[in-house]
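Read-outs: derived from the displayed coordinates by stated rules, not from any lab. Everything numeric here is computed off the predicted structure, so don't read it as measured data. Cβ atoms are built from the backbone, for glycine too; each structure is taken alone.
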Structure I
Amino acid sequence: MGVCVGVDVSKDHLDWTLGADGETCRVPNSVRGAARLVASLKKLSFSLVVVESTGGYERRLIEALDRHSIPVALVNPWRVRRFGEGLGVLAKTDPLDARVLAIFGERATPPQRVPVSATQRLLADLVRRRRQLIGIVVGEKSRLENACREVRRDIQSLIQVLERRVAKLDERIDAAIVDDPDKSEVREILESAPCVGPGIARALVVDLPELGALNRREISSLCGLAPFARDSGRKSGYRRIRAGRAAPRTALYMAALNGSRFNPVLKRMYDRMIEAEKPPKVALIALARKLLTILNAMVRDRARWTEAPS
């Protein structure tokens, strides 16, 4: 890969540099600041813009880059930090982080991010908000047990309000999916599986748009369900899963938990693993990975569960 642009994102500003030896520049992290950065990039020659995922502060920049068809890679900050430490870069400043991102792009060749449609972005925002409200509801319900009568009434009232908001978000999410023929078809395919309900199907449609486009190893790794070896010399350690997208992994785990009882294919697999004295959680992770593989093939082939490979 050729020269890359590294962009360090913070709440207030964007620090960027062209390659490891380029001058570091700073612009505000705002709509105007992103536009200034894009205007500067258009005058340069580079292969890729490398940006850390910061939980939302990078959104203005990403949208500006997408509008002008500038190739960008969104990378895991933990991975970049470990990469920098491997190079001997122990200090941490915004300009230094931008340089490390540029070097990371040139040497690690991260995959270019596929531009997200307006519908997909809206769905992601709605699902994220729904997840936030559900977290508040769970927290409030946990406080009910030890609350006095007056406080309990207040908690129950708040829970009712939040549950109504969640229901309205569900309606908006479903309406957005129905308006997109492809996503609507994918949801119907997913819901044909005995252990995949509307909520899990909705989460997979929104949080895992790559479903059906990757092979089984790639999709398992993307969801953090691929086991990694921990061997050294004569020692053969336990395989463990790590990293990946938490939201679809959680949805698949819940589906596997349900499938271990009600899905014939998954139930047989679960029973075999328990008979082999595998820990229940290990068996459920294996079920989640198996289910993901099947669902991925179903979406790829546009096949319902009865036609899916077991």
Structure II
Amino acid sequence: MDQEYDVIGIGVCAFDILIEVDRYPGADEKMEAARIETQGGGVVGTALVAAARLGGRCAYLGALGDDSFADFSVAEFEADGVDTRLIRRVGNASVLVALIVADRSAGTRMIVWTSDRAPRISPADVSEEVIRQARVVHVDNYYPAPALEGARKARALGVPVTMDLELQDEGAEEFLTLGDYVIVPLEFAQQRYGADDVEVGARALYEELAAHGGRAGVVTDGTRGSFAAHGGGSIRQPAYRVEVVDTTGCGDVYHGAFALGVARGWELDRTMRVAAATAALKCRELGGRRGIPDAGEVEEFLRTAEPIL
């Protein structure tokens, strides 16, 4: 049957409180913020918004509470065209809440978060019927049980699985047996493989994935770009130069664009190029979502984009 969605995401959705400052305050210091605002966030949540703004049909499979933070999160999904029909709403609960302080002089940020009142779906909530509707299933490893169930079912049904693995813990072992396209930051590769750069890390990651049928391992390293190792060789993708306001959500945006590329059947080099451009353009604005471009913006940007070499 025809799939209803390009990408179904299983993982973290968040409510972000964003504070922009000229510099980070010191201990016991009081400071006026340059700007304060709220946005939807989260690893998989932001990835889905990125894929949707690029023209993808996307849905979030997860649980959210019934308070104003959760209502805001659902409304933001809907405003960006992410289908919310697969979300289970839970009474007397909320959503993961993150406080993000962005230093606009340095282009860096700090994140403090809590998930105490954030509900989670169980593996039983991840049905074959839902997974069959996706061209790609995208997961993170913050909530392992439902994400692993989604990956298992997708693999069994022949649906490609893209993974954003940020946590190098004992749960990573099983994730790496189920991912088709696994994207990790350099820190993950350093911890797992002792890799000193993206190329070494990607080759080690792909070697582990290939033993279980994985198609490509990708390691990212911010302004140093990304590197993919796969059965046909390797690809080095530079980051692109933009005026950086805030790097929050860059990785999530890269992963969402990458997942859409897999869903659309693009060649891997095109997928990585679009993912890098989409992530770069996001940096123009505060927060993980406000600066995410649409497909036309990405296409125009790539005509003259300057790589960071």
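Given -19000 as the derived value for helix-only ellipticity at 222 nm (-39500 (n - 2.57) for each DSSP H run of 4 or more, over all residues; to 500), which of the supplied structures I, II does it correspond to? Matching structure: I. Largest in mean count of other Cβ atoms within 10 Å over residues 252-259 among the labelled structures I, II is structure II. In this comparison of I, II, the computed figure 3.4 for distance in nm of label points 7 Å out along Cα→Cβ at positions 164 and 188 is attributed to I.
Quick check on the output: 0.95 is FRET efficiency 1/(1 + (r/R0)^6) of positions 4 and 140 (r between Cβ atoms, R0 = 35 Å, to 0.05), derived from one of I, II. Which one produced it? Value 0.95 for FRET efficiency 1/(1 + (r/R0)^6) of positions 4 and 140 (r between Cβ atoms, R0 = 35 Å, to 0.05) corresponds to II out of I, II.
A value of 16.2, 48 was derived for Rg and Dmax of the Cα atoms in Å, for residues 100-283 alone; which structure in I, II was it taken from?
Going label by label, the one that fits is II.
Who wins on mean count of other Cβ atoms within 10 Å over residues 180-187 among I, II, i.e. which is largest?
Result for mean count of other Cβ atoms within 10 Å over residues 180-187 over I, II: largest is II.
Assuming 21.2 is mean projected area of the Cα convex hull in nm² as calculated from a single structure, say which of I, II it is. Derived from the structure labelled I.
If distance in nm of label points 7 Å out along Cα→Cβ at positions 52 and 276 comes out at 4.1 when worked out from the coordinates, which of I, II was used? This figure was derived from I. Using the calculated result 13 for relative contact order in percent (Cα under 8 Å, 6 or more apart), pick out the matching structure from I, II. Here the read-out was taken from I.
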